[in-house]
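Asks: These are the structures, in structure tokens.
Nothing in this text is a laboratory measurement; each read-out follows from the coordinates by a stated rule. Being a predicted model, the structure only gives us computed values, none of them experimental. Cβ atoms are built from the backbone, for glycine too; each structure is taken alone.
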Structure P
């Protein structure tokens, strides 16, 4: 049973910002090697597999569990400026300063153009088994991610609403 809302099993403090270099390079590699479909599959598998403990928690805790996870996640991320807003049947992440994009820019790294789409594909894979959905708007350093109950009235994610990173 998870005691922390975060899925990490190791003893180190989470939030090592240099990890952003690795994921940025990984996203570029996967896309170059396997194309856009392969990159989306990679992100979806991360959401389903690596984050399975978080998904299980969301199944039992619902939207309050979603809010709890994201508060803990962003509290551990250096440079994050994010407000987690809970409202009736929705949790909204108002990302004012994305820690990943900020760190990559500060260190002069070329950011994978579709970098911001990973937030949608990973989170959607986490949310889907719980009866939730996520919709993302913005990107390239600030965005809004909305978690809500999945039903027939929730439109599909329009990927053009997620800005390319630059």
Structure Q
């Protein structure tokens, strides 16, 4: 499956976010030693999966080849014992102009970070998309904020990169 998306730093929380469906997500990226691990196991609410992602074209993070295997809870629990890089967030499903935004409110060591993802059906849809007013900047191509790069880090670890965009912590 090919995933086409754009990622934004949030400027503020959009109106009504607290009333949207949400779930806890725990990601564990492996191998821990890798600078940017491409293999992830995930608890996504009551669902569990293992996913491997890789860019379709070098230098373009907006288009990823994604392979996913559904796991049972027992399989996830067993695999979660592997020493990997962890990240925890609450994901809100928010509708914006007919598109679903996935708004990730990071927890624990990354508390204060809010990232917004939009997925698209076509390249044209992606290219014609206008950034919403609750978003600060498009960070799709910024490697420092990619899931495999941000896992296992604290807010302080990425704060210098966030300051380049005048990002200010956001709390729910």
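Asks: Using distance in nm of label points 7 Å out along Cα→Cβ at positions 36 and 148, single out the structure from P, Q with the greatest value.
Replies: Max of distance in nm of label points 7 Å out along Cα→Cβ at positions 36 and 148: P.
Asks: Kindly point out which one of P, Q the value -3500 was derived from, the read-out being helix-only ellipticity at 222 nm (-39500 (n - 2.57) for each DSSP H run of 4 or more, over all residues; to 500). Mind showing how you got there, number by number?
Replies: Working: P: -14000; Q: -3500.
Source structure for this number: Q.
Asks: Of the structures labelled P, Q, which one yields 14.1 when mean count of other Cβ atoms within 10 Å over residues 92-99 is computed from its coordinates?
Replies: For mean count of other Cβ atoms within 10 Å over residues 92-99, the value 14.1 is produced by structure Q.
Asks: By the measure relative contact order in percent (Cα under 8 Å, 6 or more apart), tell me the structure among P, Q with the highest figure.
Replies: With respect to relative contact order in percent (Cα under 8 Å, 6 or more apart), the highest-scoring structure among P, Q is Q.
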